[in-house]
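Listed next: structures, encoded as structure tokens.
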Structure I
Amino acid sequence: MARKARQPRIVILGGGFAGLAAALELADGFRVTLVDARASFEFLPNIHELVSGVKRPDVLRLPLDRIVRRAGHRFVRDTVTAIDTHERRVTLERRAALSYDALIVALGGVNATHGVPGVEEHAFAFKSVDDCDRIGRRIRKLLRAARRQDVVIVGGGLEGIEALGEIVRVRGGHDGLRIHLVEAGERLLGDAPSDLDRFVRELAPDGVEFLTDARVARVEDGGIVLEDGRRIPSQATIWTGGPAAPSLLAQAGLAKREGAWAPVTPTLQATGHPNVFIAGDCAELPDPIAKQAYHALDMGRWAAEGARRWLEGQTPNDFEPAEKPALVSFGNRTCFLVAGERVLAAPALAVAKEGVFELVMAQLDRRTPWQAATGAAFRLREAGFALLRNSFVSRDGLLRGTRIGGGAR
């Protein structure tokens, strides 16, 4: 009697957008194991809404175990401590090592402190549901204080601007909370069209200070110190310095040095390791692309297909990133649509951003249509109505504040 052939083993590291998309793309015929230290997938593009309380933590989470098992795969909740590309083995903190025939690395990024002293000790990170939930609780506590309070946001990129918008939303007409946004570059959202900087400044209410071309020397308990010596008081410092590469990439020989992303071929295969595919933020493509969730979703699916083709003796196809418009919310003041060199600012775009959230969550939450509809209804009730009410209730409300702009990046 012939022995049944062993199914190829595919291990996926990371249960974020790229890793979960890869797992859902792989069908029967493979022994797929997804590893993540967290129990839940988190919809990171909307975590800023936790700061104002528009969304609750559970609305932004999906249980990885349920989704992965429903796809016919195995979920292991553990921390990856080492990758041995020669032995084709992944070492875990608590469980036995996992061997693989093909590996998909989708670990995402970690908080980029840029070597600034005091960030980890005295600043709130802005990288997870728990991070932003803590920030929201801190802001609400400050708003109850009797004397003036100061909040500092470090970083004027997408995360910093969306954090600012939510603090402005929850602050309302409270004049005892002053907000300082510090950006090292010459303008806000430096990778976006220049008009976006102007729009944000024009829409910001009193009590918001923008400091551009300002670098932080250190973060202290009770404030930050800039390189020019100025000290800004702060009862809550929020660090939105962007992502940094996890050290595991360099330790495994997938990145050239500590803190570097993993270079990949156009097929998303790690340089020198054809059975290792890198997806999402971890990957450094020959032509770099923005580290956005929609790219991570596409890369995860592409890496899964590439792994399948490689294991079946075929040549993986080149990944061709699809540029899509970006939606950037600014609290209850407006929402920006950034498409190439053009910017549209309109409160009504908040509906589109909420729609993207619902669509992607439904795609990832592989349940029956009835269960999916029930989940969407819950999220809409808990978050969507809170987001949209009082923003626009008429045709005039939908059009109010609409602006069109552009400018060089």
Structure II
Amino acid sequence: MSTHQFHWQHLCPTSMRAIRARYDPYLQTRHRVEQLKQLGHSVDKVEFIVMGGTFMALPEDYRDYFIRNLHDALSGHTSNNVAEAVRYSERSNTKCVGITIETRPDYCLKRHLSDMLAYGCTRLEIGVQSVYEDVARDTNRGHTVRAVCESFHLAKDAGFKVVAHMMPDLPNVGIERDIEQFIEFFENPAFRPDGLKLYPTLVIRGTGLYELWKTGRYKSYSPSTLVDLVARILALVPPWTRVYRVQRDIPMPLVSSGVEHGNLRELALARMKDMGTECRDVRTREVGIQEIHHKVRPYQVELIRRDYVANGSWETFLSYEDPEQDILIGLLRLRRCSAQSFRPELKGGVSIVRELHVYGSVVPVSSRDPSKFQHQGFGMMLMEEAERIARDEHGSSKMAVISGVGTRNYYRKMGYELEGPYMVKRLD
């Protein structure tokens, strides 16, 4: 869903659709849902991505109008305010399972995070571009790298999933520093995002970079160097991070210099094969809906746990996987809320589930105790294990879940109730 701001991103397919609907959020949603129906897609679940400039920098009344209409387009109700729209959206046949908002560290402060929680937003995409302060300064980001770390901390402590936009091949960086910044990005607990969008620098006419390029003061990496770099970056991605994109969806005639191939990820994965490395991110390993019936052998599925420290607290990434085939069937992100949590619902010994995603409903059969698994889906089992860790290891007395508006009823069945924007349950 694009907002009404002029932005060169308006040239990607989503933006073109937005322009056709004159940026009307209700029409953008209705048209897209109808279009997907006609293509034979099931539209019982919808995820929104609000893109095209910094949404949270827009006036509050416009933001409220926009979000209210996204929810109303699903439920068919005409609401007077966001809270009413969310209430009706909860019960809609076409359910909103999540909203992602693109933002920047300077529009990711406590008040912005609270507004986004009220909208039903569950995931943030934060423009980082570089971990180097000198690069942030030279590219006129308008915020420091330190602000990036602070926004990651605040956002995760409020339960959001954090996807970072990173931009290799910026001026005055070079290949070695580019590699080093990704090692830093994945290994330094001050960063460690849940997801990554990799946007190699593009030279677009009318920008300051275009002037540098035209006068020979900036030169893009050669196509083969770029493929090499992306291959090396993908090999560094930890198994709890998902790589959403590897290049921008911008028509080639608009690009003066930069990415020359439309299938950069594919080329990088082929290069990795030659190098003997592999990409173990969430997207590479998640099981496709088609494959689930052919490839997954339920009796080989195991619960796998990975703990790591990130953004001032303890994170646990729980997953059901077939380790033999390296297939991921379901995942859960659990965090112990740090003392810096600013939301009243998350103070005083609370753990939060920041994501629960199951890729299929195959029921595992345990040879040891067949009765135990038969009638339980993976989601329920991941939640049970998360509750056990929260209670026994975190010492938490309450579990919270950041839930898409349309999935709140799923948690109600597990004994959760709505408190503020979260679904919560006592762990006594």
- Task: Compare mean count of other Cβ atoms within 10 Å over residues 180-187 across structures I, II and report the one with the greatest value.
- Result: I
- Query: relative contact order in percent (Cα under 8 Å, 6 or more apart) was computed and gave 13; which structure, I, II, did it come from?
  - Reply: II
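Taking mean count of other Cβ atoms within 10 Å over residues 228-235 as the criterion, which structure among I, II has the greatest value? Walk me through the numbers before you get to the answer.
On the way: I: 14.6; II: 21.5.
By mean count of other Cβ atoms within 10 Å over residues 228-235, the leading structure of I, II is II.
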- Task: Could you figure out which one of I, II the value -10500 for helix-only ellipticity at 222 nm (-39500 (n - 2.57) for each DSSP H run of 4 or more, over all residues; to 500) was computed from?
- Result: II
- Task: Identify which of structures I, II gives the largest calculated value of mean count of other Cβ atoms within 10 Å over residues 44-51.
- Result: I
- Suppose you compute distance in nm of label points 7 Å out along Cα→Cβ at positions 124 and 348 for every structure in I, II: which one lands on 3.3? I
- Taking mean projected area of the Cα convex hull in nm² from the coordinates of each of I, II, which one would give 22.1? I
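Rule-based calculations on the coordinates, nothing more; no lab input. This one's a predicted model, so the numbers in the text were calculated from it and none came from an experiment. Cβ atoms are built from the backbone, for glycine too; each structure is taken alone.
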